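So, here come the structures, one by one.
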Structure I
Amino acid sequence: MKIGVSLTSAYPPGDPRAGARMMIERAAAARRADLDSLVVGDHHATPGPYYQNVPIMGRLLAEWSDKPAGCLFLLPLWNPVLLAEQVGTLAAIAHGRFIVQTGLGDDEAQFLAMGASLKTRPAAFEESLAAIRRLLAGESVSATGRFTFENARVALRPAEPVEIWIGATANVAIDRAARLGDAWLASPGLIPAAAAAKNTVYRERCLAHGRVPTAIAIRRDVYVGASKDEAAETLAQVVAKGYRGFDPAALVAGDVEQVVEQFQALAEMGYTDVIVRHFTNDHAKVLASFARLGEVRRALS
């Protein structure tokens with residue numbers, strides 16, 4: 001079982017340097033914990049401050065190791081040529097393998113702000129992914145579908161093939177992930193029973209499409225506390241505020257031993273990677289939790 005981190009990119013209003021500094025310090029903490037991967041998310045036109053994936057990852061790579069790093073890209077919101085160029089540049093900065101996490105995206109306001117259509121996002125996703133793969137392979141690519149461009153090429157390309165991870169929850173989307181992706185990323189909102197069922201669906205669809213995934217990953221919002229009681233208290237505080245509308249059963253909280261047990265349960269379902277995000281934004285608690293995640297990782301290795 002590998003443990004990676006998806007750093008929180010949204011922070012309260014205030015000094016814009018403060019949130020950036022916290023992300024940098026958290027990336028350094030993840031490295032000290034010897035975690036297995038580092039990624040950031042992708043959202044646009046957000047109501048609160050959100051640090052955009054490409055520039056912030058360029059900075060975070062200075063804190064990271066030679067283990068995999070990457071970004072989530074909501075493909076329907078991006079010009080495929082621009083995205084491929086950004087990936088080529090980030091992969092050149094990174095010391096290790098680059099992961100392109102992908103998703104359809106949602107939120108009509110976000111799509112309207114970016115000049116995209118929510119209704120056509122599945123077609124746009126597939127067209128974009130096909131173009132990006134060809135561009136990163138060095139081909140000259142033209143498109144006249146959801147995206148329009150002519151004779152595009154990307155000269156700065158990754159030194160080694162990038163991995164395409166596809167986030168999906170609905171069964172039709174899981175089938176798309178099995179058919180088109182190198183790996184699948186399960187939703188953080190899945191309670192354990194649903195996580196097990198969706199894992200089975202993905203494995204069945206991989207067999208149907210003759211694909212062998214490089215990873216079967218699940219996002220989990222977590223906190224590793226100094227004690228069982230301290231972790232339970234931190235969890236209760238966020239649940240009382242209706243944390244992201246999640247069922248509390250989808251959240252992982254406890255001391256090192258308890259978190260190890262919960263991650264082992266995910267491994268028994270067939271997951272190879274847990275991509276964590278802290279459900280508390282208390283910076284001191286997050287840094288301390290990262291240190292304990294290092295203990296969790298060592299216990300699982």
Structure II
Amino acid sequence: MTASWWIVVLSWNGREDTLACLASLRGLVGDDIAVVCVDNGSSDGSAAAVRAAFPEVTVIETGRNLGFAGGNNAGIAHALDHGAEWVVLVNNDATLVPHAIERLRAASLRHPDAGALAGKVLFAEPDGRVWFAGQRVALALGYSGRPRGHGRPDGPAYRRERETDRAVGAFMAVSRSAIAAAGMLDDALFLYVEDVDWCVRIRRAGFAIWFVPDAVAHHRVSAASGGEGASPTALYYGVRNTLVVCDRHRPLARGLAGLRRATIGLTFALHALRSPHRRELLSAVRAGYRDGRAGRLGARGSTSAAPSRSASSER
């Protein structure tokens with residue numbers, strides 16, 4: 001099947017979430033919109049369940065967990081091979097509101113300079129509170145803090161279309177032209193912060209990123225990794241990849257680079273200390289910090305540093 005707009009849904013042992021996500025997309029699919037579901041080595045029967053419930057959806061089975069970056073890249077490659085001019089990433093634990101894709105399409109026409117479009121993401125629970133409404137990327141300072149409006153009720157301040165520094169991988173669209181110029185997601189990052197790295201490369205390739213507030217997703221945040229900022233997985237990859245992406249895109253003099261790294265490590269350690277499982281979480285932060293400093297990328301526990309898939313395609 002060929003289409004100019006493809007939606008990529010990545011699934012890893014999240015069968016019920018994936019089925020709910022795809023159900024929300026069913027009404028959005030038209031003659032020129034198609035969906036590919038990438039099963040990232042699930043063991044819960046997700047691929048078979050999707051094929052049975054959604055015969056119109058293309059299913060790709062990777063055979064193993066390639067992480068958020070590698071799994072989505074498999075779907076992106078399929079979409080580009082089948083006519084995609086725009087590729088939309090949707091987390092499997094998110095659902096889209098009616099007309100969300102049409103609103104992205106309309107925004108792409110209003111903003112021909114756009115290489116990426118950022119949808120607005122609301123918490124599934126409590127309903128109506130903002131999870132993402134645009135975000136700064138301040139690499140020199142060690143990244144950018146929380147997204148605009150995070151945890152606040154949706155309101156007029158988050159309903160204005162505007163340029164933003166980044167989109168979020170839970171719900172974003174990227175153009176074929178931007179992918180050709182900036183490359184795909186960096187497989188070596190595996191999980192977390194890969195969307196930040198991608199957006200930095202897209203903007204440096206000369207494209208704008210626009211926040212589209214009327215394209216809305218409801219997101220059950222970080223279901224696959226155990227909760228937003230509250231799991232060893234989230235903290236390990238968060239600190240590791242933040243170190244790597246900041247050093248990669250905004251190198252500093254040695255002393256300032258050391259101060260930034262310390263600030264990043266301390267920020268993630270403070271997240272860990274808020275949890276009753278602080279010992280386990282602090283261990284994950286320390287491991288992520290060590291691996292980030294040593295350049296050990298890929299899946300946690302890999303025995304060698306993974307090369308960056310995206311490096312050769314940057315300009």
Structure III
Amino acid sequence: MIPQNPITPDLIASCWTAGGNADARGGKTPCPIDLRLRIEAAAKAGWTGFGLLHADLIQARDTMGYPALRRIFDDNGIKHVELEYLLDWWATGERRAASDQVRADLFAAVGPLNAMHLKIGPGILAGPVESEVMRENWAQLCEQAAAQGTRVAVESAPYSYFPTVDSIVSLVSDVDHPSGGLLLDIWHVYRSGMDYATMAKIVPRESLFAVELCDAKATVMGSLFEDTINQRELCGQGDADVAGYIRAIDQIGFDGPWGVEIISNAHRARPLNEALSLAYQTTEACFNSARG
């Protein structure tokens with residue numbers, strides 16, 4: 001494990017950053033690279049946090065078991081574990097039944113893995129959903145998280161039911177549950193058109209549970225969803241002003257570990273060690289620029 005730069009906080013390699021050539025379109029299949037190798041490579045590159053997709057989680061549960069996985073994390077200095085990704089938490093019928101199974105699986109892993117939070121998705125905009133339905137289901141999810149001794153962090157996305165930061169702030173603030181908070185992902189903020197100064201003014205410090213970094217080109221390639229899963233850039237390699245985003249988050253007062261979520265065709269094509277090292281080094285350079 002490389003020495004920690006005092007300017008750089010603890011960094012979490014998201015499930016996609018450390019996912020090798022995993023299929024990002026639906027997130028239904030585990031990464032083809034052995035999980036132990038990925039954790040060891042992440043630690044060697046400097047990461048102290050690691051993200052697990054639901055499919056990876058279930059594969060690990062059914063093969064090595066959660067106690068063995070937790071020992072691998074501990075042996076490699078991984079202090080922060082995050083689990084993802086819950087969608088359709090407001091839905092009904094078959095969609096809700098599938099979502100509830102994912103929810104149960106994620107919650108069951110929290111204790112054995114000492115997971116810091118669960119990442120919650122805002123969904124891809126389809127049929128209308130009443131805002132009160134969203135609030136009621138978010139409140140229920142927060143209550144369940146509290147009972148499991150963890151927290152849930154929901155993000156906005158410009159193609160979703162919560163397209164902007166202020167829309168997701170409204171949900172979290174209206175419900176006002178201590179176990180429910182915000183995940184601010186730079187890609188979604190940048191693509192929504194919100195400037196970082198405005199973001200910093202409207203986000204309550206106590207509600208900010210998680211932050212994620214990547215970069216993006218100014219031009220969207222394909223649909224917004226296609227762009228987010230195929231064209232994200234390494235930090236500092238695009239047009240999203242990562243250093244400016246870091247300064248805005250610092251202004252809010254966030255002091256937890258920072259996630260890095262690189263999802264792209266280019267990143268999936270890189271060898272694992274190279275991918276994790278490049279993602280760490282480019283992120284570190286942005287913190288040096290923002291805080292140095």
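Laboratory data are not the source of any read-out in this text; all were calculated from the coordinates shown. Nothing here was measured: the structure is a model prediction, and the numbers come from that model. Cβ atoms are built from the backbone, for glycine too; each structure is taken alone.
Out of I, II, III, which structure matches 1.00 when FRET efficiency 1/(1 + (r/R0)^6) of positions 37 and 181 (r between Cβ atoms, R0 = 30 Å, to 0.05) is calculated?
On the way: I: 1.00; II: 0.65; III: 0.40.
The structure behind it is I.
For the read-out Rg and Dmax of the Cα atoms in Å, for residues 109-148 alone, a value of 13.0, 37 was computed from one structure; give its label from I, II, III.
Going through each structure in turn, the value belongs to III.
Give the label, chosen from I, II, III, of the structure having the highest value of mean count of other Cβ atoms within 10 Å over residues 13-20.
Between I, II, III, the highest calculated value is found for III.
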